[in-house]
Each structure stands twice: as structure tokens, then as C-alpha cells.
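Student: The structures considered in this document are given below.
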Structure P
Amino acid sequence: MRRYHVYGIGNALVDLQMRVSDEDFATIATEKGTMRLVDFAEQEAMLERLKNYEIKWSSGGSVANSINALAQLGAKGAFGGLVGDDAFGDFFAREMENFDIAFPNEAVEGKHTGTSAIVITPDSERTMRTHLGAASTMTEEDVSEEIIAESEWLFFEGYLFDQPGGQRAAQHAIELCKKHGTKIAITASEAFVIEHFGVPFRAAADQADLLFFNQKEAQQYTGLQDEEACFARLKELKRSFAMTRHSEGAWAFVNGQEVRVPAFEVNAIDATGAGDMFAGAFLYGLTQNLELASTTTLACFLASRVVSQVGARLEGNARSLAEKKGLLSA
């Protein structure tokens with residue numbers, strides 16, 4: 001038995017969330033529903049335009065959110081990512097400690113912690129402008145071989161491929177997984193990752209045991225628009241994967257077994273973190289040897305709970321919600 005179920009590697013961020021009107025959103029002149037990396041000054045300028053709105057802090061980062069979900073469900077997680085030596089970094093580290101998630105990396109002196117300004121419009125779409133800060137300095141030296149050797153799974157995000165150091169960190173982590181017999185899971189993160197960093201992403205995906213895509217990412221990865229055709233093409237890769245389908249549920253293919261699970265009815269408020277919760281819950285199910293249908297249903301249900309609130313992390317306890325729904329035993 002290894003010490004950790006999943007070791008996640010990704011960008012350590014603090015989310016700065018605000019709900020704004022369509023009229024005020026129009027003043028920031030940006031494409032709705034996208035995530036883009038920006039410099040500190042550009043992010044500050046956007047926040048200044050929206051300064052009359054209340055900002056909610058919460059720890060974020062795609063894989064960090066997934067590890068948080070996994071920990072809430074009762075599995076043991078570790079997270080590798082870099083924060084700065086500032087108030088945001090302290091906030092992030094405290095939240096990791098509160099959920100008993102191992103967080104071995106030291107704060108980077110003289111660097112800002114990465115922040116993601118998340119603007120939520122009345123249609124529940126979230127538009128993110130992210131300044132990576134300290135997270136952008138991650139390299140292979142920040143990957144813990146000791147934790148990889150003590151983990152059943154490594155899980156990392158496609159966002160790492162945006163930076164040369166992140167690409168080296170991902171490849172080094174893969175090499176260590178091969179050395180220690182640790183399974184590898186990767187989430188595509190955004191379709192633009194595949195579009196702009198397709199060569200290193202596909203090279204990593206070719207070595208993975210499990211891939212996570214949403215519908216747009218699957219279309220970008222396969223070059224096909226038809227959903228059934230995307231799914232069929234992904235099955236030809238002969239590796240496990242899950243494809244989320246927004247308000248239509250999710251399809252999964254694991255070790256040759258296929259399941260299709262419908263979505264849960266929900267009043268969507270904020271789509272932030274739905275895919276992160278899905279991945280965390282899905283990995284929880286795999287590490288606990290749940291049946292694939294049960295695993296996918298659990299992941300869809302908890303993703304539906306996330307979109308019914310503001311923020312990428314559940315305000316309630318994920319396990320308690322799943323137990324009340326009868327998806328996990330008390």
C-alpha cells in the first residue's frame with residue numbers, strides 16, 4: 001500500500017472570483033468563457049475596471065482543485081506547485097494543511113503567488129484571466145521523486161505545457177513514474193493547450209494511463225466535430241479516458257469498459273471547477289476500486305454540485321453530499 005492515492009502537479013493559484021453584470025463585463029473587452037494567461041499589469045487593469053464588485057478568495061489551480069476534491073472524499077493526496085512568499089501563498093498553504101494534503105514545495109522568495117481573476121456573468125459562464133506568478137517558475141527540480149514513489153497515481157494538468165519549465169517538469173514526472181510503477185493521468189485543461197502546445201501534450205498523452213477531456217478538448221485532440229466520432233477515435237488510442245459533456249453528463253472508457261452517464265439536473269450559477277471536481281472524484285473512484293458506472297456517476301453528481309455555487313471548491317463536504325445521495329456508503 002502506497003502512502004498517497006494521487007500526487008497532483010500543477011499551477012498553485014488563488015482564485016479571485018466576482019459576479020458581474022453583462023453590461024460591466026462588456027467594458028473589459030474580452031472573449032467570454034475563455035481562460036487566458038496575462039501579465040500582472042493586465043490582470044490588475046481588469047480588476048480595477050471591476051473594483052466595485054466584491055471579490056471572493058479561494059485556493060485554486062485545476063489539479064489543486066481535483067486533489068482537494070479527492071481529499072474531501074477521504075483519499076490521501078499530495079500536491080506539487082509553487083506559491084510566492086506573500087499573503088496569497090500563506091492562504092493557499094493553509095488550505096492544503098486544512099485538508100491534510102501534503103504540500104512539500106517551499107514558497108518562492110520575492111515572487112507573487114499566481115492569481116486567477118474569474119469573472120462570472122449571469123449565464124454562469126466564467127471568464128478567467130490568470131497571472132501565473134511563482135507558478136510559472138516550476139521546473140523538473142520541483143517534482144518530488146519521493147512522493148511519486150509513494151503514490152498510486154500522478155495527475156497533472158495541460159496548463160503546465162504553457163511554460164518550458166512546466167513541460168520539463170511534466171516529462172521528468174513521467175520518467176519517474178515509469179521508474180517507480182506509478183500510473184499517470186493527465187487532464188487537457190483547455191482546447192487551446194492542445195491547439196498551441198499539441199506536440200509536447202500529445203507526447204505526454206501517449207505515455208499516460210488515463211486522459212480527461214471535455215467535449216471541445218476531445219474535438220481539438222481528434223480533429224473531429226461529431227461527438228460519437230470523437231469518442232470512437234479516442235477509444236482507438238487503447239488507453240483509458242473520460243469525456244465530459246457539459247450539461248449532458250459524461251462518457252468514460254476504462255480498461256476496455258465503456259459507460260455513459262447522464263447529467264444531474266442543476267441550477268447552474270458558476271461553471272468554474274466542474275471539470276476539476278469531476279477528475280478528482282473520478283480518480284477517487286478508481287483508487288477505491290469502485291465500479292466504473294459508480295465512479296462516473298459520483299463524478300457527474302459532484303460536478304453538478306460545484307456549478308450550483310460560486311467557486312471551484314465545494315462549500316459543503318463532498319463525501320457528505322455523496323453519502324446523502326446514496327452514491328457512497330457512510
Structure Q
Amino acid sequence: MKVDDLLEHISEWLRGTGPNSDIVISSRIRLARNLQDYSFPHWATKKQSEEVLENIIKAKDSLEYLKNSTVFRMAELDGVDKQFLVERHLMSHEHAQKKNSHAVIIDEDEIVSVMVNEEDHLRIQVMQSGFNLPEAWNIINKLDDALSAKFDFAFLPEWGYLTACPTNTGTGMRGSVMLHLPALVMTRQINRVLAAIAKLSFTTRGLYGEGTQATGNFFQISNQVSLGRSEAEILGNITGLIKQIIEQENQAREVLLSHSRTVLEDRVNRSFGILKNAYIISSQETVELLSMLRLGSDLGMIKNVDRSSINHLFISTQPAHLQKLEKKKFSAQERDVKRAEIIRNKLQL
């Protein structure tokens with residue numbers, strides 16, 4: 001599999017299916033693991049880092065969830081390829097800056113990805129569409145068990161798994177859920193909700209995780225604490241919190257429909273109109289307008305545009321995707337023109 005092959009594939013997390021998929025875009029679980037006999041990536045020698053990478057590559061084909069996976073070495077990817085994988089949530093911005101002895105392993109369904117020699121030797125990630133943490137955990141737990149049978153991970157009984165960042169020590173687990181919360185934003189309840197989330201030791205980030213701000217009414221919520229809590233406890237806490245947020249978003253949508261339906265329909269249809277007719281549009285404006293289109297589709301105000309198609313537009317209109325589609329590099333203005341063209345063609349019903 002080549003990077004370009006992913007253009008024809010719909011990422012698992014973009015399918016718009018699964019429980020509560022009108023509000024929950026995706027569910028993700030990530031595990032941080034380090035090999036016992038090697039220094040952590042920031043301290044490892046070039047030889048050690050290369051050995052870690054080669055050991056993982058040798059083992060992957062014997063692992064159930066990585067049998068049909070591809071290794072993408074950072075040294076062999078150009079800047080557009082790296083950004084393309086970041087846009088698809090298959091690796092982090094930080095990992096994209098790396099070169100020698102760094103790689104990402106991606107399965108053919110884009111459910112499992114493993115960053116090798118990022119902040120830790122292994123950053124294992126599983127993504128599912130909708131509010132589906134149990135299935136994500138089922139997959140990643142089996143993969144972790146299979147890896148544990150082949151490698152000795154850095155582990156101490158009193159601390160758990162040892163990681164480069166202390167906040168990941170313990171289970172090494174970070175669960176996160178991507179939510180679409182336009183009604184809470186429109187009814188001006190979102191700041192209260194985010195403040196409550198912070199008090200419960202959860203963190204809120206934007207569409208592309210750490211270091212990004214929430215745009216287009218998308219919020220990624222994840223646990224901050226790993227030490228001293230079991231995987232079951234972490235999953236239970238996240239699940240309970242997300243259920244409450246889903247309920248509050250649904251209530252806010254009902255309020256908008258009951259008391260501000262005309263205003264809501266106007267915003268949805270104005271957004272639809274701009275998307276269908278714009279000839280120049282920025283990435284930021286696209287995300288914001290698609291957010292309203294998605295809300296309108298979920299509420300039955302917009303017909304013949306399904307959730308999966310809208311989700312896919314969020315990614316296919318990102319800068320690296322545009323350049324991969326056209327097989328050439330664009331200036332910022334050229335991207336804005338091409339983005340508008342792709343959207344118009346997709347939405348002309």
C-alpha cells in the first residue's frame with residue numbers, strides 16, 4: 001500500500017456510523033509502550049532507535065491486526081505525504097517532523113496505526129466511528145497482548161508502564177472521543193460544559209488533538225490521568241462523561257428546534273448556499289460551514305447529503321489532501337480555489 005492509495009479509501013472514523021454518530025464523530029484509544037532494554041526515544045542512540053524500528057517491523061506480520069499493514073518510514077515521505085497522514089489522524093504533528101529511525105505502521109482499514117519512536121517507542125492507536133470505545137478497546141487490548149508476548153515492555157509493579165511523559169505512566173492509556181457540539185455552542189452553554197470537563201481531570205482539544213484549538217464546533221475530549229487507575233476505570237469515566245455531554249447536546253438541539261427553528265434553518269441553509277456556490281473558500285471557513293451543514297443533515301433540514309459524505313469533505317478539502325488529489329503543490333490561494341471547486345461538485349444535487 002502506498003500513501004496515494006489512501007485517497008480512494010474512506011477512513012474508519014469518517015464513516016458516520018456507530019452509536020450516537022450524529023454527535024460523536026469517532027472514538028479512539030491510544031497506548032504508550034516502551035521496550036525494556038532500550039533508552040526512551042529522546043535519549044536513544046541512532047543505533048538503538050533503528051533496532052527498535054527493525055524489531056517492530058519484523059514482528060508485525062505475525063500480529064493479527066497488523067498482518068495487512070504497511071510501514072511508512074518518515075525518511076521516505078515528503079512534507080505533503082506526512083501532512084496527509086496527519087490530516088487522516090494516523091499520526092501526530094510531532095511525529096511528522098521526525099526523519100531517521102521513525103515510522104508509522106497503518107493497517108489497510110485505517111483502524112490501527114502504530115507510531116514507532118515518537119515520544120515513546122510505540123504509540124498504538126485504534127479508531128472507531130461513532131461512540132464505540134468498547135470495540136476500540138477490544139482491538140487494542142488484543143494487539144497489546146500480542147505485542148507483550150513478543151517484547152518485554154518497561155514496567156514496574158508500583159508504577160505500571162513507564163513512559164516518556166509522566167502523565168502517561170500507569171496504564172499508558174489515553175481514551176478520546178471527537179464530538180460535534182454545535183447546539184451547545186449556539187446556545188452559549190459550551191464554556192460551562194468545558195469548565196466542568198476540566199474539573200473532572202479531562203482535557204479538551206481541537207480537531208487535530210494536542211496543540212490545536214476547537215474549530216467548527218468539534219471538540220476532542222480525553223482523560224488526563226493514567227497513573228493509579230485501571231483501564232476499566234478510565235473507560236468507565238470517559239463513557240459516563242461523554243453520555244452526559246451527548247444528552248446536553250441533544251437537549252440544546254431540542255431547544256433550538258423549539259424556540260429558534262427559523263434562525264437555525266437560516267444558518268443551515270446559508271451555510272449550504274455558500275458551500276454550493278463559493279469559488280474561493282478557506283480551510284477554516286469550510287470546517288465552520290460544513291459543521292452547520294452536518295447539523296442540518298442530522299436534523300433532517302438538508303436532504304440528499306448524508307453524514308458520511310459531509311465527514312469525508314472535512315478531510316478531502318484539507319491542504320495536503322487537495323495537493324495529493326491534484327498531484328501537485330498549490331499556493332494558499334490555489335488551494336482555496338480548488339477546495340471550493342471540489343465542494344461545489346460534491347454538493348450539486
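Student: For which of the structures P, Q does the calculation of distance in nm of label points 7 Å out along Cα→Cβ at positions 99 and 227 return 2.8?
Tutor: On the way: P: 2.8; Q: 3.5.
Traced to structure P.
Student: Out of P, Q, which one gives 26.9 for mean count of other Cβ atoms within 10 Å over residues 155-162 as computed from the coordinates?
Tutor: Label of the source structure: P.
Student: To which of P, Q does the computed value -11500 (helix-only ellipticity at 222 nm (-39500 (n - 2.57) for each DSSP H run of 4 or more, over all residues; to 500)) belong?
Tutor: Numbers: P: -11500; Q: -14500.
This figure was derived from P.
Student: Out of P, Q, which one gives 29.2 for mean count of other Cβ atoms within 10 Å over residues 59-66 as computed from the coordinates?
Tutor: This figure was derived from P.
Student: Given 13.0 as the derived value for mean count of other Cβ atoms within 10 Å over residues 259-266, which of the supplied structures P, Q does it correspond to?
Tutor: Details: P: 15.5; Q: 13.0.
Checking each candidate, the match is Q.
The numbers here are math on the coordinates, done by the rules we state, and not lab data. Since the model is a prediction, treat every value here as computed from it, not as a measurement. Cβ atoms are built from the backbone, for glycine too; each structure is taken alone.
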